[in-house]
Structures are given as structure tokens and as C-alpha cells.
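*Asks:* In C-alpha cells below, several structures.
Taken together, the values in this text are just the output of simple stated rules run on the coordinates, not laboratory data. All values derive from a computational prediction rather than experimental measurement. Cβ atoms are built from the backbone, for glycine too; each structure is taken alone.
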Structure I
């Protein structure tokens, strides 16, 4: 027994020693522990006070610094410090924003304010108004921003630009709650975007007066004018829908992409190519860096006297920043700009450019400045791909460089580079697939072959042709590049369409529980951020999370909207709704999140397992669901489990019916009392 105890102790000591050797990689875990704290903050059902959190964070920071030489204590305190700051930062940001949110629909009235943003969509225009003034204010709190949809003849004319003061008669409504528990919280996002209300216009806008001609307004006007010029250039030189694809890849304007083309890219798993992100900015940075370095090297007077590599890095960074400006500065593009800045900055100071340390620094900066970004799919997808790619690069860098240096010939090295692109495409696709499935509730089986074809084609053909088209634009003659570009974009679209037409391109996936996604994410991060034997410890929990997600994701039996106007019943893989006159968005979210077939209207006689008699549904096990007013009753005992009044308090609710009684999960009970809550229970 003593011998067994000593063996166990020796194994534990060896494991701890292996863990302590990861000390230099501990900085990689800063954004992970920050993210854990942020996730815990957003999962709370009450709003904590930021003062105790601040005090605790500073205390943990001081203790970490004081005990930095005691290894075990340092590791534990380091984790607690990052975690506590992860809870503190979003709490402080929430307190500072203090965005007033509308709680009820307002009657039609005139809204005056300054245009902050104009967004064009295929069927409508979205206008964000800053400093809105209402004729009939709903409270003493001034609204920060309102977002209105304008359709048809109500779309604002071209002479109204951001910065102008306008008046619109419209109807304002509260930002929407989640359609189902744990789904995307539009109301919380509106709180952090400082959008107090949403709505739609009912009369054309009136221009009150132009905005003040400040230097910042002039800069924004010039940028918008340049974007408009580029969009018009593609419309004139390319046929549709290739012109729409070119606009999406250069200016980020995706509103002109036909719905069937957009669905083809989504079904083939290549929709990310249409959203400007790390792939696009990194390709632009690489092309400009290589081209400028060769150009400077061709001038002996410069190449022999100066560090032209650093010059090329500076000029490439300027080109990437310019691309970021004209693409609209979306969040994925901003994240990519930070990464490109760190990588090119490392080149300027003679440091290793591609490291997990730089990835951790970029993620930490974003989470410190914008903690709510953790909840956005773009953040999750971007860093899932980047972390996996950089971890693979660090692991295979030395063997690859040795093989490349021993292999002669330009063609062979070019082939190795091309295979590197193929392998990175495969790794990025695998890394992002779980997060895509969790976000969109679909698994694209052909995503890997589609991306292995589309990504190299976009990288080596489409983007270089787009750069050439932009470079030749001031010359007034494109040397035939437009014709070649149109063919390249058509082939890009054809790849997506061909793969989307393959059978089984979209497999519905139920929404995972928070525990599954947490275990899966931490397991993947453990595998990427550790080395040696420790890396193998992440395989078992990763496999467990995938099995748990695949076979043990509970699907609700009953779906109820907050006002009981939309009611859904599940039988096997079908979703039956009592009425299809309203709640189209809720029905769509219900079917997608539960991996059910498209909603169908429940027949008057009902279906097996959900028989209908007038305004009553009989469900299995023996439950009675009365529709007017809504109540869920046990048929055997007459006990009432859920009433219309309870539902109005709980909000949208999911119900699992079992022999021992129903289980519930509702939006408002999960959300609790937070600053963005629509209903705050006493």
C-alpha cells in the first residue's frame, strides 16, 4: 500500500513538474481566463456591484506579484487574477454605458436626430440616429441612439449622408429579447451598442440641416465617397452577380448579393469568404509586403544601405490600414488589423512575427476594451481559426523549414507552399466547424473540400486580381483585368454552387448546452496552448463533449412565445405550430435550434402524440394544453403546471414533458434582473 502511495505521489509530482515547465506559456492563457470571467459575468441572473469586484481584482493582482516566486501559489493566483478582471471589466463597462432601453412600443411620432450610419440591404435601408429627440418622450432618460428600417419610397435620398440632422416619423419598439433561452440576445447587444430603441419609418425623412463641417466629418465623407466610387466601378466593369461579389470583397458591401448566391456560399461552408476578415487582410498584407520588398530590392542604392524589409513592412501596414478603412471597419476586419499590426510590427523590430503570444495579446486587448465581444460569433470563429493555425505553425515550423531548405528548385518550393495553404485551410475549417454548428445549428459536411478549393482560388487568383484592378483604376485603363476578374469571380461562385448542390450539404444540429460548449472550447484551447504530454490530456474531454453534444442534447417538447400567440409542439423530428399567422422568426429559431424539420401548421384533428379537440391539445405523457387562455395541466390529477400569467412573466419558454412532471427553461428566468432585461421581476 505504501509502495502504491509513493507511486501515485511520484506521478503527481511528475505531472506538476511538467505543468510548471509551461511557465513561459502562461501568458497564452490570459485571454482564456479573462474569457472565463466574462462568461460567468454574463451568465449571472443579477447585476453585481463593480466596487467589490474592483477591490478583489486589485487584491489578487497584488498577491500575484508578491508571491511570484512561489510557483504553485503564483499559478493559482494568476488564474484568479485574470478571472476576477474578466468579471470586473464587463461590469464596469456596463455601469459606464447606462444605456436606457425602451420597454414598450410607442405611438407614431416625429423623431429628430443626427444620422450616424446608413446601411443598405437588398429589401430595405437601416438608419441609425444619434441624439434622437422625441415629440413624446417615454421617460426622463434621453435616448442614446435609435435604429429605423426604411423601405420602398421611404429610403433616404443620396444627398442625406452621415452627420446630417433629419426628422422621420416612425414607430419605436423595444429591442427584442431572445426567441429561445440561450440564443443570441439582441437586447443585450443593443445595450452595448447604445441603441435604445428600434423601429421603422412611416413617412419620408426631412433634412433639417447639414452636419457641421468638422475635420472628422470631412474624413468620413471622403472615405464614404471613395467606397461609393469603387462600388460603382465594379458595377460598370463587371456583370452581376460577380460585381456584387467584388463589392463584398473590397468594400464589405454585401447587400447586392442575390439570395440564391448567398445561400450557396452558406450551404458550402464558404460564406466566410464574403465577410472581410483575417484571410483577406493577411493576403493583402502578404502580397504588398512581398511586392514592395522585391521592388525595393531592385534598387541597389536602397537595398545595400537600408533595411528594406522594415520599409516593406511599414508600407504593407499602411496598405492594410487603407483596406480596413474602405471595407467599413467591421469587427472581424478590426481584429485582423490588430493581428497584422502585431505581425508587421514584429518584423520592424526583428522579432518572430507569427506566435501564440501575439494572438494572446490581440485577444486580450479586444476583451479588455470590448468585453462583450466574447459573445459574438465573429470573435469566436476568428480566434478559433487563428489559434489553431498558429499552434500548428509553431509545432511544424522547424521540420517544415528543414525540409524546405534541403529541397531545391523553385517549383518544388512552390508546391510545398501550395500544400501549406491547403493544410492551413483544412485546419481552419476543422477548428471553426464546432462554433459554426453551434451558432447556425447546421453542419456543412462538404465544408472541407469546398474550402480547400475556394480558399486557394480566392487567395492566389481573386484577391491579387482585385488589387490589380484597384491599382489600375486611377490610370483609366485596366489592361483587360476586368474580364479576367469576372471569370475568376464566376469560378469562385461556381465552386460554392457546385458543392452546395451535393447531397447532404446541410445537416441540422441541435443547440449544445453551455456545459458542452465550455468543455469543448477549453479542451481545444488546452490542446493548442500546451506542449508535450500535457497536450494529450485534452483529447478525452474533447471526445466527451462531442459525444455529449451528438447523443445527449435534449430537445424540447413544447415551445411557447412570451404572449402565447405562437405555440409549437414537437413529435419526433417534426415541429407543429398552432398558427402560422405570426412569429415567423420565432418558429424559424425553434426549428433550427432543435434540429427539427421546417415548421408545419398543426391540423385541426392534431397528429399522433398531439391530438386536438377545439382549443385543447392532449399531449403525451397525459398533459392537457388549453390554448385560450393558455394553461398546461396534468390530465390525471388536474394540477396546473403553467398558466398564461406565468408565461407573461417568464417570457418565451421551452418545456420538456416527462412522466414525473414538466421541466422548464425560460428567457427571463435565465436572464434574471440585468440592466438590459425587458422584464425585471420584483
Structure II
């Protein structure tokens, strides 16, 4: 099983350490979320619980000292809800009854085979998930209660019949009633008759479980005072859609309603200009007194109109000096505009940057200044972010192990790093070349290259093509090799150019050395193929002729030795010539391939079982090498009557047999070239298998089959099932 999510820590208590370790291994294999710690006594288990947090306890029943039930009772004293599974070999109704009485989470009897661990893993996961869900629900309920009690808004909870169940302290303060006085009453107790129709509409909507509903209603306090309250109502339903509760969050907006009414009356003549504007607007006189602020200015600064009216502009804009302001206003002609930047201070003391446009007007013989301002916090943040990004990029470019130079659309240097100057042996600094002509800079360093003119000509060709170039090799006059890459970059003034240079001389030398080694290896393979195989074929033919002319016991061993030598040569040639190379990939039917491989191998009385139904994305010929070698290995080591099975895995496939298997101490060595436990084997078959798997980017592992034989699992395979 391969689940995602939080780690599940399991404490396994069992006085049989071997069984405990085995169970831990299988449980962690069943679910990679599991982290299993095994202890061998109840005392040790309690000590571990006291020291660290675990998500579940799995315990045996019969143990020296405290048994599983006694351990369960001790655990329940400290951890009342912690999942506890009694996993015992002694199963009886009496034990089960005791465990249930003691508060066991689950009860499971040990069985033979490894299948029991899957059941146990499932029980553990279910128990832990239920425990976590309960804990999360309880925490959520606690948070909800805290929210209701501490909310700055009034909260009323109704049942499905719209009878009051609960009030928070703020609701009691607003309405003047205590919770006890209103519990069991309907909303009619606190709503003015004039608002009944509106509230009826709200309750009808909520009764239909249609979600939230906003309303403004007139309420009547206990002392008879009428207040205006703003409500946000929400219906809560269960999984079946039935109404469980209705919550109303509300606040007294009576004073706000009065202020807004006065504001609407006094600003009606300015509505078109003020209320519809997305900008902050105010009008002030020649003494700096604000006479008319618009709603957006009030909203952004936190002041109401009465507070802003009469306020000095320098009390609002922290950057204004009164003397400088008067000088500016005196200089301005009628209708003249000025653009400035300032910093507004909100009522709560916080500030924000603004762009300000000031215009002088003459209204009814009086000089007035109209100020239209806009919050530029986001622009300033972007500018700040850009500055930080530029600083980060500059640091990054400077620390790169490759030389970097960037040009603008007119080929002027935008940026360069020190590594570039080191590569080109320039005694200047990157800052000194900023803004210089890149063509001239390239000409100054061209003598470093074997073909100086070609170096600069090629730069012009690349820029003209305006296509990316990667790792283009350049030969220097001293024999070294540089790799050049190019990327066109979009800038505000057109297409710029980004160049990187790096010294690949050592890499080039290594590649050439590897090429020489490969050539010698191919030469060796040709010698082996021609100079060894031909004589051996002659000897093989002579042995067959000798069998026809005489009867001797020495010829069969000789023939077997010749066959083994020829097989060894084939394996060596496969390793030498094909190596890690993989040809064109195609979708290969694994079942069909397995049947074909079986026909190509001398399988004697062995049996093939194909349980595969997937296709594999692979080089067909190399995949056939892999499967044939695994089949041949199974037959050679499993005996004439061995059964070989090919089947699917979630992300690959397996080949297994029911033979003697591979001892654990040999499993790390079976893929080594030359390793074999059979006198007839060459020791290269499994090495070829590993080589083919790794060439495809797959993983291969050897383990034990369910029947005790060898099992090879190939994973990381792409394809379809």
C-alpha cells in the first residue's frame, strides 16, 4: 500500500522480539506512512509512551509481568482515547470480553502467513484515522465555542424551529437580555413589528437550507430602545441536508446609520464627483483646512467626514511642510496642476503612500485646491520587490560558476559577473563595462580564441537568428575549450541577449579519454568475437565428429565446457558492446514477450505462468535480453520442474520461481559480474539484467517469492495496465 498523509507512529509490544521485528517490517511495507517501534514488555512500552508520542499501540496478550489487558488498563489511565489493538495468538471470548471492558479499540487474532499483516495494517490505519478525526472535530468544536464567546459581534444560535438556544456576551450587551431570558423564545421577542416581514423572508430562506443571508433589521432592546442591527445569517445542515442550527452574527449599526444618513444629506451635491470616484478626493482652502472629503478618502484613512472636515492637510499628509505648502499654493495659477507624492496617516496611526494631483480652482470668488490622491502601496511594494529581486539576481549572477553577460536591445552591457572577466582574462571590473558596446567588448577579447574573427562573426549570426543556442564549443588559442550558450530575453525596450560562457576543457578531455577507452573496448570485443569464437566453433564441430566415431565418457564434459565458453563469450560481448545503450522505445506486450522468451530458452520440464497484463515502454530487444536471462537463471538454479511466473506490479513487473531461492547473504552480490552459485552459469546473466534495467532508468531488486524461490522486481517502469 502506498498512502499519502501524516506519519503513523505505532508502538508494538510483544515479548517475542523476532516476531515483533518481523511484524514491524511487514507493517511498514504495507503502508509507507507507518513508523513501527517494537518493545518486548509492557513496562518498556509504558516508558516509551511516557517519553514520546505514538498514534497507536499494538500489544500481545500473553506476556511476562503485565499481560496485554493489564497494559491496556494502564494505558487507558493516562491516554483514554489512544487507539489500542490487542493482537494475540490466544483468542477466546473471555479475552475479547475483558479487552472490550478495558476499552480496547480493536481485537485481532494472530494467524499464519504474511497476509495477517495487511489486515493488521488496515485495522491500525482505520483506528488512527478515526481517532484523528474525533480529535479534529473536538478541536473544531472548541474553537467554535471560543469564537462565539469572544466574537466582537453578537451571536445568536437558533434551533431548526427558530427558537433561541444561545447568546454570546456581545449579543447580551447589544440586546440587554441575558441568555436565560431569551432561551426558548423566537426572534419575535427582539424584532420590531415593522421588520417582521423582512425577518420572515430571511427565516423562509434559511429554512430552505439555502445558505447565508444578509439583512438589516430594527430590533427592540429589553429596555424598549429601538436599534438598527446588521445581520449575517447562516444555516448549518447535516450530511442529509437537515437543518441542525442557524447562526446569526450581528452588530448594532444605529450610530453608523445616523452618521451615514447625515453624510448622504450633506454630500448630495457632490455625489457625482465624490461617491463614484475610485480615488480619494478632498477640497481644502488656502490655509490648508480640508472642507470636503469624499467617502473613499474617509474609508481609506479611517476618519469620518466630520473628523476630516477642518483637519489641516499636513495632519493628513505626513510629508507636507506648512511653509513649503503655502509657497507652492501661492505659486500656482488658476487651473494649474501639480503632481506630488505623499504619505497619508490613517486614524489608527498606520500610514500608506499616495500619488497626489493638486489643482487650483476659484469657486465663488474663493481660492480652493482640489486634491485627488491614490493609494500606491501596491506599486511601492512592486518597486521594492523589484529592487530586492534585482539584488538577489545580482548576487546569484555574481556567484554563478559560469561567466554571464546580458545586453539590451541596442547591445549595451546590462550586467556581467566576475567569472566572465576571469574567463576572458580582463583586468577590469563588471561595473566598469556597464553601458558599454558589447560588440567592442567582444572584439577586445577575441584574440583569446583560435579563430578571432570567427568568434565575433558567430556572435552577430546568433543575434540575427534570435534563437537559443546551447553549449556551442569554442576553441581557444592555447588549446582550451569554452562552451557558449545564448538566450534571447524580452525587455521593455525590445529583445535583449543573455550569454553564458564556461570552461569545459577538463570535461572535453574526459570525454575524449572515454571515447578512446570505448574504441579499445570495441576492438577487444571484435577480437573476442573473431579470434576466440571461431576456434571454439571448430573444436565444437570436432567433438561432434568424435562422438560419431567413438564412445567415450570424456566427450560430454568437453562439449559442456565448450557450450559454457561460448555462452560466456556471448555475455561478455553483450556487456562490452551494448553497455548502457538503449534503442528506440516502443510499447511492448509483456505477456507476449514472456512467451517468446520462453521459447528461446532451454527450459526442459519447467513451467511458465504468465500473470502479466500490462505493456512496457522499452527497447524490445534489450527487454527480451532481460527476461530471457531471468528465465534462464530460474531454470538453471530452480531445477527441471521449476515454475517461473511473470506478473505485474503497480509500477513495473516481476519474474519469480518456486525453486530454492537466493540466500539473503548472496542477494547483494548476485548482480556482480562473474558471480554465480551454479557450476554451469557464467556469472554474467544477472549483470546483464541489471545493465538493461538501469539503461532504461528502472530499478531492480531481488527478494523471496511466496513459495520460497527467487523473485526479481523491476520498478519505475512506464507503460499501461
Structure III
């Protein structure tokens, strides 16, 4: 994969399934490098595989499809160029879509009422005179902000206390097909100095469930609760009791139980989140304590579905496991969970209808395909990955396991270019730290391998997907066992004669940037490094990051000597390795000063270094930044490695990247075999 092959990526979202189970609809996103925009349209495909997927809409950016319970309507979000997403409905029998909302900052994911006559969603409500609500008031001329809370901004959003998210309900017009009939105005259901999320209807359509933090210490902890309210805003009631962080409530068919994802217990402080798994839980709709249904020690939610999918046969729940995301079906009566998808795949989203389950499943050669799951059969429905596969520039991952100095197993992957080598090596470290590398198409890895590098990825202690103990063991010990694991994985991999042990580079972003900076301050074994959007200094992070008020204290502790021992920047004066520093100018997660301070430290001492800054971007640059910025980032990374670790394919940077003719072209559609097993 070349950097310019980003334009060939097709990324399907979460599928919607018609009530009769015959049709699936999914939004497919692509990067338009020429226009420097993302484009997405809705695609439809029969779940019996009788016809190929085809485009359903042709909007600029269509997303979040949802079928009405009666099957007559498809709700979705549509955004015009430079516009915010607004709620639309499309008649499934044919006809034009109708726009239902006109929110200044856009509308959120729609949820249908059981009678198919109303839609609930969330939307940000800006203060008057801010965010363009007054045409004659520019952003720089807005009134000053008076901040009195710890939680007041969020990466990728900006300031939040002056644009709270609340629940809305909008009725469909009496004759939704008649464009001459005026559309009802949306009704705001919730309000106040709180943010509300994840709205869902009760089976009778008389209540809405949503997630909010409205308790006395809400500004000082991470606890959230499930609330219910009537659609007219009356009868607000807290349902959950305890110290949980909850998300995505959904009723069972009887209306007596609410199911949701949660970190069940955040401790007395309400902030003990380090390595805490998010598992499937339930609570009586009348109220009560959060009850885990799956073991929180071993199950951690990994799919991206913006709801908990409850069917008559059970709850569908994606679970991280050793680099994969499996799909479980958990019986409502508490019986044994059934694995619907397992093996070397990542389940990214799931929908269900008419007894058919449709999942978006990624693997190392596709960012996602739809599969239909019916009793006794799994059917591949799409080939969205074909354009990229047909280039012949994708490379397979191979699992490896190393042993840390204390005997602990370290699991990861090696991806190599064609040919015997020995190939120069790039050791990459993921962010989080409580996240995982795994079985999905990772554009960065593919670009580096196509440029002639062997790429190593592992999930050291502190990562998710290997149990809660694996994730929590680095609490107040960052840079210890996790660093041992990373180096042990490298050492084991370098016994492979395909790899050149004398030519190794190190790189990572966020926590991976932290680990890069930390290791470069401890050893000179690496030829060069790239520290990107790094968590370098926990002290300044406290006051500069959107999560600084809790993250460093929970991960590193509060003892000054111990914090300094775990700090990457505290030891950066020892770095002599050439280091490339990459950062986004509007990163509120790991703010800009985390990168500039490292750059200045190196530059003042004459260490070869460069600082690459991306205007207008936040922490998610490499995953969802502007397409041209993502392209430029990959090109600059390859330019840096061409300087310090040149290969036959990457001697002067991307200008001379090969056409990939030496790779063996794969089949047009990547086969997808899905295994089903029982789990305990």
C-alpha cells in the first residue's frame, strides 16, 4: 500500500437490518484526496447474497442508517459540503428523502419509536452568540468564557460547557410522503448543565433511556448513570445505582430490564478506570445496582455499534480477545454465551432483524465486509476491500509470541515485505495504553511494509484484550513491565533471519509516543525514532489536557518521585538518537506543548530532530484527520525513514516508491471464513 492508496480504502460502518431480515444497509466512507474531504454513501445489499451491494444514496456524507420498526422508512444522517449532519428519512418503497432537522451544530444518531412515528436523537445546543449562531459575531469576537469546572473541553470538539448535548424527539409528519406537508419542529426533552447521550425507546414508546452524569460529584469523577424520562421531558428518573461508567442502554422486549455496556465499579473515587474492562451489564428498569452479565475480568467491549443490540435470542456484544474482536450472543435468561464470529477478525459493528444478524467484520486485508449470520450459516455479502486488494500492495500479518524477562508471554505480529531480507525493522507501539493492535487492515503498517520495512506490533502489559489484570498491572508502574514486554518482543523477532537486527527504528503515537520517547532515553540501540502526539510530561499534562485532571494521577500516581521516574520527558536529556516529533496544533488530548518541549530539548543539544505540525488537527489525525494531512503524514514518515533507514524501495522518500509489481495480486474478493464456537 502506498500513501496515495488511502483513496482506495473503503470503510463500512455499522449495518442496519430491515425488520424482515431481507436487507442490510451500511454507510461506506472513503477519502477524497483531490477534494480533501471524506465522502460516504449508504449501500444496500440483500442478506441472502442474491445480488451484490449497490449504492442507495448519493449524498455528500450519509451515515448512521436505521430502519423503522414497520419497515417503511430508513432514517439516516446526511451532511452537505461543510455542513453539519442532519436527520433525514427515506421511504423504503421508493421516493425522495426528507430532511427533518436543522440543528446549528448537527444531529446525532437516530433511534426509532416502536410505532415508527417518532425519532429520538441527541444534539448539541450552543449558547446564543457562539459558534456562528449570531451572523455578525465572529469566533474571535465572542464573549469571554468563564470556566468553573474540571470538565470543560474535549479533543475533537473543543469547549463543551457552552454547547451541551441534550435529547430531542421529532415526529414524522402526518403524511411523510407529501413534501407540501410542513415538518414538525423537534422537541428538546432534556436540558441543564449536563451532557446526555445514547438515547433509546422503551418497548411501549412511553419512556426514553439515556446516559448522563447528574450526581453531586459529576465534575470530579468518571461515573455515569442510566436515566429514563418521558418524551415530553417529565418524570426524569435515575435508574442505575453505584460507581459505574455506563453506555448504550437498551430495553429487553418485556420492558422490565435495561441492558448496557459498563465499567461496573470505578472505586470509591469514581476515577479508578485504569485497565477496567467495559462489559455487558443489566439493571431492572425500575432501578437498582448495576449487575455484570459477563465477567468483567475477562470481557471488554470492542465493537463500535452505537447501541446495545437486544434481540429475542439474546444480546449481541463484541468482545476484545488477543487482537481480535469476537461477536457473542448472550441469552437474555443468563445462559451460556455463543460465539457468532471468532478467529482472526475484528467485528466493528452489528445489526439484527427478522432473525438475521449482520456484522461488519474487518481483517488484515479489508477495513470491513458485511457478513450475514443465520442458523447454521455465515454468508459473505460484500467486497468493499477489493479495490485495494487488487493493487497487490497488501501484506499478511503473522502472529508471534515472545517471553518477557519475568516469563510473561508477549503477543503480537510481524508483517514483512516480499523477499528473503534481511529487512530493516520498524517497531511500532500503539496508543492507549488500554487498547490493542490486532486483526484489521492498518494503513500505516501496510504503507511501511510496501516501502521495504518489516513491521513489528505487540500488545504489551497495559493493553486491552488479555484480561483486566493484564491492563491494570502497569498502574503506577508505567514504563516498567510494559517497556520490558516491548523490548522482549523485539528481541525475539530479531532472531528471524529475515530481519536486520542492526537496522531498527522505533515509533508510536500517544502512549506509543510516550514509550518511544522513554525508550530512546534509555538505549541507543535504535537507529532513529518517531515520537508522535506523545504523552511526554505528566506534570504539565495535568493542566493542559482534556483528561489531565484524572489521567496522570490514575496511571502514574501522585508521589512526585514516582511520577518523575515514570516520566518520558524527565529522561529526554539522555536521548542521542535522531528523533522526529509529530504533533497536531489543536490536540487537546496530548497537547502541543508535549511535543514542542521534546523537540526543543533535542534541538538545543544538537540531536538530529525535526518538528512536524498539522494545523487544525486534533489527536485523531492519523485516523480521521483531513485526507491530505493523512497523506502528508505518511509521506513525511517515509521521508524520515528514507533518511535514516533507507531501503531499495524507499531511498529518497515516497517519490520513488515502487509500483508493487513484485507482490502477488490477491483474488478480487478476499475470502472470509467465519468460525463459530462455544465459549465459557
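*Asks:* Of the structures labelled I, II, III, one was used to calculate helix-only ellipticity at 222 nm (-39500 (n - 2.57) for each DSSP H run of 4 or more, over all residues; to 500), giving -4000. Name it. Can you show the working numbers first?
*Replies:* On the way: I: -17000; II: -13000; III: -4000.
Among I, II, III, the structure yielding -4000 for helix-only ellipticity at 222 nm (-39500 (n - 2.57) for each DSSP H run of 4 or more, over all residues; to 500) is III.
*Asks:* Identify which of structures I, II, III gives the largest calculated value of percent of Cα pairs over 39 Å apart.
*Replies:* On the way: I: 43; II: 71; III: 32.
Checked I, II, III; max of percent of Cα pairs over 39 Å apart sits with II.
*Asks:* Still on this model: If FRET efficiency 1/(1 + (r/R0)^6) of positions 112 and 648 (r between Cβ atoms, R0 = 41 Å, to 0.05) computes to 0.15, which of I, II, III did it come from? Mind dumping the intermediate values first?
*Replies:* Working: I: 0.75; II: 0.95; III: 0.15.
Source structure: III.
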